[in-house]
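What follows is a set of structures for review.
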Structure 1
């Protein structure tokens, strides 16, 4: 039986690269921040730290952001496997 998520979210099981997932998360947060009229300074700082357009290798300005993203991915995957 299909759950609500499967019918409400097109392409819910689509596989994407980690880079695309990171950029998608960044854009999602950016859109959320913009809807709040950019009032949250901490969100602005997080988005700046996640910026992948500064370095030629495409890494985020703050390398810890990528590390934390990978840890979050591992946590989510671990929960799905259980």
Structure 2
């Protein structure tokens, strides 16, 4: 199995994103820094967009961990509501 081949101790590919397995490319680092800045400086509504499979959900989970439960976070995904319905 690939765990032994790559020297892994647990499966990194699960249905629920796990920030422990987030690869922090320069783009991911910048996005996380911008998200954290936006939250800490109370910049209002923050949107994270990107292609499928680029780590957006995992990045948001990493942000939630960095905030240490000190900030209320609303995580809206795949919503069919109009914008007014989300508010």
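When mean projected area of the Cα convex hull in nm² is worked out for each of 1, 2, structure 2 gives the greatest result. With relative contact order in percent (Cα under 8 Å, 6 or more apart) computed over the structures 1, 2, the top value is the one for 2, the highest of the group. Can you tell which of 1, 2 yields -11000 when helix-only ellipticity at 222 nm (-39500 (n - 2.57) for each DSSP H run of 4 or more, over all residues; to 500) is derived from it? For helix-only ellipticity at 222 nm (-39500 (n - 2.57) for each DSSP H run of 4 or more, over all residues; to 500), the value -11000 is produced by structure 2.
Coordinate-derived values only; no laboratory data. Nothing here was measured: the structure is a model prediction, and the numbers come from that model.
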